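The following blocks contain the structures, represented as structure tokens.
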Structure 1
Amino acid sequence: MKKIIAKTDLGTKETFKKWNGKFLDESAYTEVVTVTENTAVLKPVATLEGDIPLAYIITDAYPNNRVRDVLMSIEDSSTMRANCSGPIDKKEMEDKGLIEGRDYKLRTLNSYHIRTSKGGWGMIAYSNEINSVMIGYKRGRFTGAIDSSGWTKDNPEKFEILKDLALYNERAFEKANAEIYKRQKAFSESFIKPEHRIGIFTTLSANRYHVGQTKQMSAHVDSGDTDAGLTTMCLFREGNFSGGHLVFPQFGVAIDAPDNSVIIADSNCVHGVSPISGNGQRFTCVAYTDRRLSSIGVFGKGEKLIGKYAKKESGSLEDFL
């Protein structure tokens, strides 16, 4: 496997402060790694245990087009991914007829609350719209229960095909770093119920990049990912385009991955996608293990319902006794 060592390290806190939530431009990286063979991109430090990986790229990862075809058919979008969708643009909001202070108020630089018909502010915070959809399993923000996502319930046949994604991403993961793969596999099998997993992964995030709508993804750190593991992402290209690199600004690295590849990377490092240009499209699907779905073992958190949903589960004192 080809090895490339990143040349710089700007620091975790410094990078987060400078880039988190912002769109990445060419100043975010000094080196583009154009991948043509299996490649390991290493952090510019090492430990007694050896090199520390930033990312691996495994080429020719999928033997057929089943997963590719499903990903290319997904046109769903989301306004619930504030950490990935970039800052709210006041001018763009005005073009939609929304005036700050009158129709909406910012919750963060990347999210906002809408004024309700009663004059107050809604509870849900919205973000810019991006072509992204959650697939697989999640823990309800307001209920505490673990359940399959709405897309998963609405598209059972497509979800069945996407289960192959876990198989091929796992193979790429094991090929890239068998030791880390074994640790993550052990975590998943020890603390996450089989009915809440797709192989070792709990959740998929399908994304489409094109000039027409989602041309980039702002810098962020993936919430919920395991501290010791890595996140996987398959990548497919259609047509001709430039840009669309996976960028790690802390290390000044942008990865230009080929069609039909799998990237296995440290998603606890700030990362994002640089702007795409041209007529082509970039399709990716992130497959990750969300530690928040742990419900068994020492790391497990039960599915005890919270808030108003808990009342439906509560019984009488007699039942308790």
Structure 2
Amino acid sequence: MANDIEFSFEVSGFLGAFKVESFRVMEALSAPFEMSLTVLSENDDITFDTLSRKTGVLNVYGQGAVAARKFNGSVSELSYLGSGRRYSRYHITLVPQLWFLTQRQDCRIFQNKTAPDIIRHVFDDAGMSDYRFELAAQYQAKDYVVQYRESDHHFVQRLLAEHGMWFYFEHSDAAHTMVIVDSNDAIPELISTPLNASYLGPMLFQSQGGGVSDKEHIFDLEQVHRALTSDVSYSDYNYLTPKIPQNKTAQDGVNTDLKRFDYPGRYTSPDFGGLRSKEWMSEYAVDSHQIQASSNIMRLASGLSFDIN
């Protein structure tokens, strides 16, 4: 399979052609991705001003005319690496629009708004339009939320983490869309392609000791288990309803003696306190059991689900 891989890269509004010498893409759930490319160009005088924050698209081809993976990002860094007889070498870094929020800082107050509404306001104020919410839960309006001397990016990440939301990116020629979810049910499945037409079931697992497979497969799979907190509790006090208990607990796993308690929980109703406890518990549940693996499946991407056989 590796012998048939080809790459293409172009920057919107830039007339020159690039040849991809090498690249590395790092992506993860709830984190800005980063594309790092070394490219060749016949133009030996490309300046950062001509590429800064322009949209670049990297296509990775396997077998067939359709790209197995497409990465869309904005140019954030350019380095000139020298010239040969015909080509000049450049190093280009591309990031999502979300990354540029790390370069914005503010002090402001939001009143009587839900967390999704606050996030929308921050994005819209920064001119970031390629995002969407796919949320299952209902979010209560918060009386008072402060962004104080922190970047827009940190503020948004804090709100997402506090309310049990996470995100991934969808890439196309036109944009990279940030998709914000709060339930595993919103995660799309990794679909089969003509390359895998002979096997449309779960992803194959095959160890390297079994020889080289002519199919996409997963290898070097390792399960990791950790003994982490399995019992969390919040408590708070509402002076309007002092007799209604506000203690809320969530449990997951067998290590219920590993407990965490926090006060105040910053909620006014028991129902919202129960939701906050579940969100806090999920933070430890996610890290308690993980799978690490390597594969030759170029279609794998953060934010997609799949089965392993």
Structure 3
Amino acid sequence: MNLNQLKALDALEQTGSFSGAADRLGLTQPAVSIQLRKLQDQHGVKLFWRCGRHLEFSSLGKELVLKARKILGLIDDFEESLTSAGELRNGRLTIGLSCHYLVMELLAVFMERYPGIQVKAKIGDSINLVEDVIACRLDLAEITGVAPDDRLVNFTYSDQSIVLFISMDHPWARRPSIEAAELNGRQMVARHAGSMTRQIFNQRLNRRDIHPQVVMELDSWEAMKEAVAAGIGFGIALEDEYIHDPRLTGVRITDLDLSARQFVVCLPEFEHLRPIQAFFDVVREIKSDRSRLFSKTAANTFPQPVERLSSPACRTAGPLYP
């Protein structure tokens, strides 16, 4: 077994074809085929097979792909340590974002501090991002949850509350708060079922046997905001996630715990890789002074009832949720 075989196995799984793997590695297709045939023949195993035009990996093949990526990641870090002579002058970092509005300034600080590090970001649901981290498709992920994932290194950088937002014409717009029971049967515009914020919200309501009527499911935050502004139903968001919109206002639920947490996570094996260490250092610094991370939302308190939002000055004062 050699590193070229590990690279070929990783590239084949990533691209799904021998030609794609060859292009990624800068080799000929026969060279990739020979490397992988030798790897299987040396140990008398079958790691993948053809299914029509597609490749299907065996259980062992999938397991070895994950291990190969970990080995290659460690080797990349070893080489980076040698070539950079103690400085992060080059390299890459792949990160998943579940609430990208909350962490863009964090990324900006990291990229300004380490301009040689190429950052690739992916936006997705927390559950899928965790699986991407475990599968070594991402170095790090920012996720929403209520408790740490014991499979990963977890750094808590923000405690949040889930809040409702509604159109200015909604009957609740003139009230600072409501009780949870009032949500029963009310029309709700929701993110799709994979949204962790929605899952936490549903779990807390289910304990009280409270069931809003989901009349629309949307994949994007912006689409959900437009639907709420049109009066289709109420929406939910993390309080620091929502950016000011004069068509909308917010309302708190007084008798229901809707707390959630934001974590940055990585695999234990990768915790000490230098780009990941550097990113965690930035997160720690920003957590100690959250005004740097949430400078666009820190200056305002939760919105008052609509009577207090009638003047142009109030409507343009800034974000709704601190």
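Every number here is computed from the coordinates shown, using simple stated rules; none is lab data. Being a predicted model, the structure only gives us computed values, none of them experimental. Cβ atoms are built from the backbone, for glycine too; each structure is taken alone.
Quick check: 19 is what I get for relative contact order in percent (Cα under 8 Å, 6 or more apart), calculated from one of 1, 2, 3. Which structure matches? Among 1, 2, 3, the structure yielding 19 for relative contact order in percent (Cα under 8 Å, 6 or more apart) is 3.
Looking across 1, 2, 3, the calculation of helix-only ellipticity at 222 nm (-39500 (n - 2.57) for each DSSP H run of 4 or more, over all residues; to 500) that yields -6500 traces back to 1. When distance in nm of label points 7 Å out along Cα→Cβ at positions 130 and 202 is calculated for each of structures 1, 2, 3, structure 2 gives the greatest result.
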